[in-house]
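Just so it is clear, none of the values below were taken in a lab; they were calculated from the coordinates. Computed from a predicted structure; not experimentally measured.
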Structure I
Amino acid sequence: MLAAVIWLARAGHEETGVLSFAFEDLLRLDLSFGAQAILFGAFSLAFAIKVPMVPLHTWLPDAHVEAPTAGSVILAGVLLKMGTYGFVKLGIPLFPEAARAFAPALMVLAVVGILYGACLALVQTDIKKIVAYSSISHLGYVMLGLASLDLMAVQGAMIQMVSHGLVAGGLFLMVGMIYERCHTRELAAYGGLAKALPVFSVFFMILTLASIGLPTTSGFTGELMILLGSFTESWRVYRETGAALPLAMSATAVAGVALGALYMLWFAERFLFGAVKSPHAPLADLNRREKLVLTAVAAAIFWIGLYPQPLLEKTEPAARHYIELVKAAQVDDGGAP
């Protein structure tokens, strides 16, 4: 990415005679499609690693497992969004022609991430890795919304970024809380926590249901807007141009909702219910500080799920500008599709 930024500034110097790294100056450059494709590829590689998108995701589960609870919360809640934010703020607006040309490829990678992340979460035995792989799946929805170039889908992607930060961050907090009590992350070591830790279990189920997109939660708002907007735009493109790939990707992404319910409910069933076999029984339920933190997270989840309009009003101008910038670009690529 640094090499691409330097190349971009050098191209600006050749075009205008002024060496500038200012975003507004770089945004006005008239780059050929070939230059845009190379630079967009470099930016996308950097941001795709950070998201992470499959197949560049392999660092994330290990990073979460090795990190302390606070590190995992910051990683899931803030740092992963630097990748998706990079696409919104830099990668796609700076190179709109290339972004428009490669949007179907981004959609394919996003849908692969949704399904592959969900399938990997389904077979994990480490409770932290389950949440880590669910992040790959949920951020796939964000990338699908951004690549679809539809207003509703892009706004849904922004909502999903915030929602994932709350839900995944809350789940990592709860994994850290139970780890402090039991000193193990193996799912097989747990069972019956609903009887031993009722308050803990209530908060865990709230976050679980938000993760799978239950209505009234933020997860539902973001995913519904992404899927609806993506399908609407893909159907329009299909009717006008006959391009079936975006439509197929939008329809396939719906399977991720079912897989998300499968692995999260499977996780909750083994974690909270069944015979009590917690390794250090009896266990102390949540203390006042832990309840306060999780109450704040749950309140934000329900607020976004029930009253998303204030956030949508804030994000609409930026999302509309983002889409208009890309759609206004005319792809001049020498006749290549």
Structure II
Amino acid sequence: MEWLGDKLRILDQSQLPHKKVFLDLGDYREVVSAIKALQVRGAPAIGVAAAYGIALGAQQITAKSQRQFLRRLAPILEAFAASRPTAVNLFWAIERMRGAARSGDVAEIKKALVDEARRIHDEEIEATTRLSRRGAGLVPDGSTVLTHCNTGSLATAGYGTALGVVKAAREEGKRVEVIATETRPLLQGARLTAWELKQAGIPVTLITDSMAGYFMNQGKVDLVIVGADRIAANGDVANKIGTYTLAVLARENGIPFYVAAPSSSIDLSLSSGKEIPLEQRDPREVTHVLGTLLAPQGVTAANPAFDITSHRYITAVITEGGIIREPDDLAHLVPSRLPP
């Protein structure tokens, strides 16, 4: 992801791994559409893209006063807030940008919004790099890590979260291999995670989601590391659908289950995972694979994009501020990064 001054350049994740296509988005509505269409995805990356998108929209506002500017900025903020409901990084970034627009004349506010978007991006790069290095200490030499969905640079606009931990362990000289679930229905594991790992030269074996229990039971998995779209105050985690299943399987087989996420994914306003809004996506994503209908015409399908994993199944949460083994530790590791 790159800010070009009057455009936001993104790598279109919907076309990977077969095509590497960059999109230059010149209107904030295009950024909103890219988030909805999963052309940019992953909780931290969504937050960064939204920040740049708001800055982009702000540059196009014509206003004579701060009050008039803020009135015209409001629907832009609302458009991003309505794009996807689960990843808290999106709303965290929106509030950061709202705060940056509170003072100065119109020209100063426009500049402040660009500066704030860049700051959010820089902070996510730093946070994901730090958490990956912290998490690397949990990865034994010679181990096999099972991961779900996509949590590398594509998903974070930075170093990565769960995949970042794997990359950092490899950089420390550890011999690490990965088992990646394909991640139905949109195959982020098959299309994106396998692609990123191959690019990094890290050995990866791709499996269907339903194979995970088999590999755990066969002793072929040493630890599970996933990302998070939102973490409630009690440590419950919302992540890609299928995460809960993996956590239960890991507990049954005595395998550590780690969640890697920047502190921007922690939402202390929600007491538990029961309060996290879970996105329901188009059922066609289930009945169709890459646009091809596989199910009987007209069959009913359900498509929850995320599920909730209780904190009791989680061995630890890896953040840039530390490794959390008890939910009560969450509060002091969340930095005060919102504007006053």
Structure III
Amino acid sequence: MIARNSTFTYKGKAVDVKQVGRELGVRYVLEGSVRKAGNRVRVTGQLIDAADGAHIWADRFDRDLTDIFAVQDELTQEIISALKVKLTPEKKDRLVRKGTLDVEGYNLFLRGREHAFLHTRSGNIEARNLLERAVTINADFAAALAFIAFTHVNDYINGWADLPEHSLQTGLEIAERAVQLDEEEPQAHFVVAVALLWRREHDRALAEVQRCVAIAPNFAEGHLVIAHILIYSGNAAAAINKIDAYMQLDPLYKDISLYFLAEARISLGQFDEAVAALKQRLDRNPNSETSYALLASCYGHLGKIAEARAAWAEVMKIAPDFSIERRRRILPFKNPDVFEHRIEGMRKAGIPV
């Protein structure tokens, strides 16, 4: 199953199913619509074989919106039956969601999660606002609680909080509370893993995110966090393999994954490849000062002094208060020499660090 980040790019567009199959590398495409009127919802869906355009299954559901998960579960079971998929008892249990969920709360969660994944200050603020509203509606909504925690961890990572260490601790505590609410919620384990990584608890972080992908093997971001942990743990080659796995699950992957790829390439001394990844990232996100800083290091190692200084000038333009010392302090490398190797590239270019 392909990640929502890739599938949502087709939302509201007239598309050729065969083309979608080729672009995403999938055999089957599910398309349809959701229409809401008061407390009623109509869901239409059709399952199509992307190879030849043949219709495998189609149906319409008119339901009360007392529980959005119940509607999702019914639709999922219909598709499984149409594909004649045989599930193990464990996987069948995972398809049956616990509790009920208000549709408004679920919609707030989806919007909040997308804002959180923007990794911008304004997006983070809006995400927390939306997610806190979702939890007000559904107090035991573990996934929404987990992404509230994620916004606090984002505050720490990016220096957006007055008390960064407090933000990291708050994020971990809220994420752990989400796990206590629902041990089977993969996104809760995902956020616990992110928080533990930035606390330099690499082994615990890896165990948590492995639990996440064991519950939800197609949760693409879980694989990306494994890669990030491997980079900071000193296993860049394995990290690249995990990034490849993530990109297969999410063919229209988030631009931050290109930054992680560049980090891994630099750790392996593959500076030309790192430059290529960073340029791709900057094409999609031209305001990433961290990407320009890493690019300056790569160019320094490659002896391209003018290019390195030009990249550093972009850092100063985007973030005049960018602090190498802060990056040195917070980046959770097991071996501090890995970070110093990056700084050495800047020194080679005569950049004051």
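Tabulated values for the structure
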{"read-out": "For helix-only ellipticity at 222 nm (-39500 (n - 2.57) for each DSSP H run of 4 or more, over all residues; to 500) computed as -11500, the structure of I, II, III it came from", "value": "II"}
{"read-out": "Entry that produces 16 once relative contact order in percent (Cα under 8 Å, 6 or more apart) is calculated, selected from I, II, III", "value": "II"}
{"read-out": "For 39, 24, 18 (semi-axes √(5λ) of the Cα gyration tensor in Å, calculated) the corresponding structure among I, II, III", "value": "III"}
